[in-house]
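Next up: the structures, one after another.
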Structure 1
Amino acid sequence: MLTACGGGGGSPGETHGAYQITLRAERTELPLNLNNAGPGIGGNAHYTTVLYVQATDNGNPIPGGEDIFGCNTAYGLSSGPLYYLDGKDEHSTDVTQPDGSVVKVPNAYRSITLPSNAGGASFHFHALDKAGTATITCSVQDPRDKKNVSASINITVGAATGKAASILVEQTNPDLGTQGNTNNISTSTAINALVRDDANQPVNGATMQVEIVGGTASAGARLLYGAQSGSVVRVGTTAGMGLFSVSSGGSEGSILLRMTTDRADGDVANGIQDPITQLFPVTVSNQMASSNLVISAATLPEAPYGISYATLLSATGGMPPYQWSVLGGLPTGLTLSSNGLISGTPSGAMGGTSNFVVRVTDSQGETIPANMAITVGAPPAPPPAPEPVPVPPLAIGGCSGASCTLPPAEANVPYTYTFFATGGSGGTPAWTLMGAAVTGLTLDAARGTLNWAGPSVICPGPRTVSVQLTRGTGTVIQAVTIPVTQSGGTACP
């Protein structure tokens with residue numbers, strides 16, 4: 001119990017005033033703790049800082065005692081960031097290690113109480129893997145008038161850049177059935193795509209362009225987002241998370257999606273200056289009971305050296321969903337995901353053919369292997385030492401060869417597609433629509449956005465135009481084909 005000074009036994013000239021409290025920290029900025037390292041004390045405790053609380057009465061330390069100061073995380077980070085780190089058993093938990101040994105792990109708290117020693121106390125704040133700013137408040141009560149005084153301090157963990165660096169994708173249904181399947185398998189699935197920055201924090205307000213870019217089940221498949229429906233949609237996000245749906249067509253196999261956001265400003269509506277992309281396969285299968293599990297025979301396409309590569313493996317039979325793994329060595333720079341996507345950028349000292357074994361396992365544990373091979377093109381000869389590294393050639397992203405096929409346009413549905421530039425010597429891209437005009441088709445010169453204002457009749461046959469890209473001193477002209485469908489996505493006769 002605290003008692004006010006100034007009574008019997010006090011110094012003759014002693015005076016009293018309201019309690020004064022201060023709160024300071026050794027560091028008010030801490031790095032993001034991506035590996036969730038534990039708290040510690042000393043020079044190697046990179047993610048922990050010491051806080052000091054001090055209270056005085058007319059410039060003199062307040063009396064000592066137990067449970068004098070109360071400190072808590074007023075708002076900010078959701079996880080408990082406060083620690084005693086005093087070695088006491090009541091402030092730690094015994095944890096058994098894999099080797100059977102037991103270690104004491106400090107407990108984390110949202111609120112703590114502290115004793116007063118010479119009018120002060122210390123405790124610790126520890127950063128975890130979430131960026132943000134936490135406000136720590138400590139208070140003390142003056143026992144003479146029961147009034148509380150408090151002090152606060154802000155501690156910042158990490159620094160969310162707000163610039164897109166990656167897209168994390170999740171699917172609600174593991175597999176889809178084809179339209180009209182008789183096994184009552186869902187023909188659509190919701191997809192969550194989270195746009196994250198360099199610190200793995202959500203990028204608020206980011207938008208994405210989502211496309212169906214390939215796969216054996218892509219015919220007739222479509223993307224759904226609000227009023228948008230087709231092979232390409234533009235998706236908004238909440239706290240970095242965008243939600244859209246994929247609807248299957250009439251074929252079994254895989255649908256390959258590509259999600260693109262813009263690191264420059266997070267907005268694909270005004271053009272894509274610095275693309276951040278992610279590929280994601282969706283499986284379409286009508287299998288409901290185990291049958292012969294077969295890896296679909298297919299010759300894997302050649303992988304050009306040093307260029308982004310992606311191809312989907314496919315299986316039939318068994319009981320979906322399937323899990324893929326690789327036995328043996330894929331070419332350097334390529335990886336196989338558990339859902340059958342081989343992707344990456346081939347690298348290494350030389351090109352050539354790499355032989356390896358893939359294995360697919362269905363949901364009932366049936367497993368089969370298959371021999372496969374990928375041929376990687378020879379790497380370019382290194383330039384002479386005195387010469388600068390060559391600049392990648394200017395190109396329209398997602399296009400290669402003499403022609404470029406875009407997602408199909410549907411009758412009576414407004415169509416939009418945003419191109420992006422790769423390579424070149426820098427500068428702002430400028431876009432021009434070349435050749436014979438197509439009624440209602442326009443191209444935004446600054447943003448690279450192709451718009452076709454809901455043509456009422458677009459059958460028969462696709463439309464082919466030429467798109468010119470100018471960037472810096474470079475210019476490239478690309479033939480672009482837009483497939484067309486009737487209303488509802490039905491193929492043209």
Structure 2
Amino acid sequence: MNVTTFFENNLKVILPELFILLSVSTLLLVGVQYSTSEKHGYPVVVKPVAWMAAFTSFLGVLLVINNPFESQLLFNNLLVHDPFTNLVKAILLMTTASCLLVSFEYIKIKKVHAFEFSLLMLFSIVGSMIVVSSYDLLTLYLGIEMSSLCLYALAAFTRRSAFSTEAGLKYFILGAFASGILLFGMSLIYGLTGTTNFEDLAKILVGAYESNLIIPNGLIVGVTFVAAALLFKSTAAPFHMWAPDVYEGAPTIVSTFFAVVPKIAILGLFVRLFMYSFHDLINAWQQIILISAVLSMVVAAFTALTQRKIKRFLAYSSIGHVGYLLIGLGTGTIEGVQGLLLYTLIYVVMTLNAWTFVLSSEFGSKEGRAVYFTDLIGLGKINPLLAITFTCTLLSMAGVPPLAGFLSKMYVFFSAMEGGMYLVAFIGVLCSVVGAFYYLRFIKIMYFEKAGTLTSFKAMTREQSIILGMSFLFIVLLFLNPTPLLVMTHKMALTLVL
């Protein structure tokens with residue numbers, strides 16, 4: 001039998017991934033052909049390729065949304081397709097397209113001449129989409145490695161910068177270590193259960209604690225190692241040590257990509273693997289997740305107080321948000337999963353807005369962009385609209401009502417209290433209060449700090465203004481009618497848990 005015919009429906013389901021791979025291959029060939037062409041004068045094709053990469057991402061979103069198949073297992077249960085994977089893939093592609101759109105001015109100013117920059121992002125997205133669709137530990141590992149290899153190259157993309165090279169090397173070494181931990185945990189799970197399939201693992205472990213079955217310690221260790229590796233990939237404490245250095249050293253547009261896209265895929269995988277396959281081992285992994293959540297919130301809240309650089313500050317802010325996200329997973333309930341999904345959607349928009357602000361803060365009178373907090377002195381007078389946009393984003397991150405960030409934190413804390421985790425919720429509220437202080441510090445600098453001379457900023461590009469405007473409207477207006485988003489996340493939670 002022809003293999004193509006045998007897997008015909010499977011190939012139709014993964015059409016978005018195939019389309020992106022084909023597009024990347026075509027753009028790679030075109031870029032190589034034109035950039036080395038003496039006839040055309042060795043043109044720089046970075047921006048055209050980036051435009052085509054962004055357009056490819058938007059077309060990928062349309063393919064994902066219009067997928068005619070509801071739910072299906074693919075390629076002998078190696079991959080899964082359901083409404084949850086569709087949602088996460090659409091978010092991944094939309095976020096990638098947004099990152100590419102806001103990168104055009106950065107590419108021009110930093111004189112990035114390697115067109116492979118945007119193609120590495122698309123390759124990474126294909127790996128992330130495989131991670132989200134994983135239904136087996138083997139495809140999980142392959143997807144993570146495919147995505148990570150591209151991220152290593154992106155972190156060290158500015159070869160003339162020692163900081164970028166250091167960031168890429170540090171990320172590569174620690175990422176390889178995390179991959180080794182993941183493989184070791186997977187080998188223990190396979191050795192003690194005889195399977196790597198998510199569904200088979202769920203069947204073997206069903207009723208593990210209720211029926212007083214003897215659970216091998218090796219299996220608990222394996223699950224712990226898998227959890228540790230995924231926590232590293234999601235920049236959760238105490239595995240966060242690489243994130244601030246990599247975010248600061250990598251090119252700013254790469255830091256924007258790091259802050260949003262990989263976390264979406266890893267959190268989607270986290271929910272499926274631990275709430276489905278390992279749900280009956282919840283007594284073993286719940287404490288690990290909750291300890292990591294508390295550590296992430298506390299470390300981020302108190303370390304961010306001492307930061308003076310914007311990128312490093314946003315890196316610690318991201319670690320803190322991951323802590324709040326893990327609270328939803330640690331509850332092990334439908335409400336907790338809904339809170340996690342809702343927080344993830346809102347976190348993506350807030351983070352994209354904040355990093356787009358960083359990208360658009362290009363000095364007008366001198367070279368470079370805002371690096372330190374003090375570079376934003378007087379922004380409220382120089383560019384009031386940009387200052388108001390960033391202020392609302394900061395207040396949303398702090399959880400101030402009636403902005404979108406308050407809604408996400410409220411649902412996460414309520415799910416923790418419904419699960420009887422009052423101490424975790426209390427620590428989360430305290431960390432939010434501390435976080436509000438360092439977010440308000442930005443507002444003080446922009447509006448009330450006095451300086452001898454005010455620094456002017458260049459006008460932002462049309463693409464950056466569109467992304468900032470749309471994300472700003474989402475943050476400010478979501479509270480007027482959050483019902484569609486709440487209904488969608490609840491349906492996704494039911495799809496995963498039941």
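Odds and ends about this structure:
- Highest-scoring label, criterion being mean projected area of the Cα convex hull in nm², among 1, 2: 1
- Which entry (1, 2) yields the derived value 13 for relative contact order in percent (Cα under 8 Å, 6 or more apart): 2
- Structure (1, 2) behind the derived value 20.5 of mean count of other Cβ atoms within 10 Å over residues 193-200: 1
- Answer label among 1, 2 for the case where helix-only ellipticity at 222 nm (-39500 (n - 2.57) for each DSSP H run of 4 or more, over all residues; to 500), calculated from the coordinates, equals -24000: 2
- Given 1.2 for distance in nm of label points 7 Å out along Cα→Cβ at positions 177 and 217, calculated: source structure among 1, 2: 1
None of the figures in this text is laboratory data; all of them are computed from the coordinates on show. This one's a predicted model, so the numbers in the text were calculated from it and none came from an experiment. Cβ atoms are built from the backbone, for glycine too; each structure is taken alone.
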